[in-house]
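Only the coordinates and a few stated rules stand behind these numbers; no lab work does. None of these values were measured; they are calculated from a predicted model. Cβ atoms are built from the backbone, for glycine too; each structure is taken alone.
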Structure 1
Amino acid sequence: MEINSKIYVAGHRGMVGSALVRALEAAGYANIVTRSSAELDLREQAAVRVFFEEERPEYVFLAAAKVGGIVANNTFRADFLYDNLLMEANVIHSSYKAGVKKLLFLGSSCIYPKLAPQPLKEEYLLTGPLEPTNEPYAIAKIAGVKLCEAFRDQFGCDFVSVMPTNLYGYNDNYHPEHSHVLPALIRRFHEAKERGAETVTIWGTGSPRREFLFADDLAEACLFLMQTYSGRELVNIGTGEDISIKALAELVKDVVGYEGELAFDTARPDGTPRKLMDVSKLHGLGWRHKTELREGIALAYADFRQQYPAPAFP
């Protein structure tokens, strides 16, 4: 990308999209195009086509998606599959038609089989059954990867796919039921601290292991790959380090300053036993994460406090 290149960030109001805009602006890119979902519904093919015909972006970061945690994924299965399929198909196809120089599609680590060997290598895609609770979302993201590959194969488009690990950071979703595990823990411990609650209940057994990447680190990785990588194969983006949910809860508890006890609701689903990304390909290309987990949680908690200066519960 040249410093004056016209860059479209799809999903700029979300955690990932807003991090991408911050990273682009910090690097000196000023010709950034954005549209809110109210201004442009990416599910509407005609509207997306008109947008690309009028704006003619040279580079596209496709970060727009309908996202959520285990409960949201398992409850709104049709929405997660339908909405994400439409957004991806419309943006990728219109990027091809408008002559976009390069597109970077952001997938998710949930595209890998539930019981795939660990750590997760890029070549494990489509080698086994998916985790049932988020299968619709995973299938939609797999379709996005395959669309990028197909447009590259058939039309020579420089469309690349990256697979981020579990993300957290500024502008995260702290909904009590529809958020991901780390922001959900931040909210629960914060509310428990404010209430003076003696116990915080964690869903599941606490044994699953997860990897977490600060969203601003992901954004920097995406800029790096947009500039340096043009391969057909997807690229994992993560830290290469994981932690048990129990240990994560203890860490969040410490950062928030909650002094009560932990309990585990084993009737709740654990999800995939372990999800650790193999990031040797990314490291080989020359990029590594900067923000360690404790530091990132402290930054995210400070952002949460700014978003919710009053008590976060009714």
Structure 2
Amino acid sequence: MVRAIGAMSSIAVVLAVAACSDNAPLTTPEGQPVSTVTTRVAEVNIINADRDLDKTCLAPTAPDPGVTDVTRIVVTDPNLLDAICALGVGPKVTAVAAAPGSIPTYLGPQLGAVPTIGSTPDAAAVAAADPDVVLTTPQTAAAAKSFGDARVEAIGPVAGWKARFQAVADALGRSSTGTRLLDEFHSETQKTGRRMDAPHSQVSLVRFTGDSEMIAGTQTFAGQILSEIGVQRPEPQRSPRSFTVTDKNFTDADGDLIYVSFQGERGLEHGKEVLLSDRWLDMGAPTWKRVLSVDDQIWYGTSGLAAAWLVLNDVKGSLDGNS
């Protein structure tokens, strides 16, 4: 009986330890935490796989002299949130009048926690948001009607992400700050280009979809950032438009360095197949282990100053790196 009781006690201890370990972080025998972040895909390193999204948004900014600051902001178009993040006024956003799940994840937990109340919010959501300004776009203007007498600032059609950022800064009484922040970014791209001898690098941009590969054009968001840094593109990739890779132009994807990205889970699965194929591995950059994976949402799926800084920092840490 004593042995039985002892055995039962041992089992209880084991089960208790197992139960606790479900929530405990993985550690080495020395007690150091073990990272569970995926850092490679199909033998290719992922740039900034453990990116700290808490640091995406820039420092808080003040309004221009003599301008009364806004205190509560509602946004009807999630594409405007990047500019708000870059201006450091995310804590002022009380609601996003858009569908759940529409806030880009790279903006971090601060904006990710803002309620998404749909494009036709009910009275309770409108009362809780209680904005003094509603930022909207022509495509989402109807959602602004729900907020009664709140001041509406429409960000009209603009040419490029920098113009959109400046338009949001203007609407929030931060015109001079917007100009300063764009100038600071441009200055950093130029310093980065000189420091990394960017003009002597030919960088390829390849996006994997569910069933194809795309060469990203120079007018894509990532293409624009690389151009501003001074990075060159391989000769076949110097078109503003993106184009599909085919059997005939497959090697147009090659370069001194290839940045690859994946559009969703299907893009990831298709990309894995291509990245491990003999045809891909026979090209120059894969042979020399010069292929790196980047976040598709940040590099292409959105655009704005906050994302631009993330792309720039990715390039800083990888332009001369290997997979």
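Summary of values
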read-out	value
For 9, 30, 30, 21, 9, 1 (P(r) over Cα pairs in 10 Å bins from 0, in percent, for residues 68-243 alone, calculated) the corresponding structure among 1, 2	2
Among 1, 2, which structure scores highest (criterion: distance in nm of label points 7 Å out along Cα→Cβ at positions 148 and 284)	2
Identity of the structure behind 19.2, 60 (criterion: Rg and Dmax of the Cα atoms in Å, calculated), options 1, 2	1
Given -10000 for helix-only ellipticity at 222 nm (-39500 (n - 2.57) for each DSSP H run of 4 or more, over all residues; to 500), calculated: source structure among 1, 2	2
Parent structure of the calculated result 1.8, given that distance in nm of label points 7 Å out along Cα→Cβ at positions 108 and 268 is the read-out and 1, 2 the choices	1
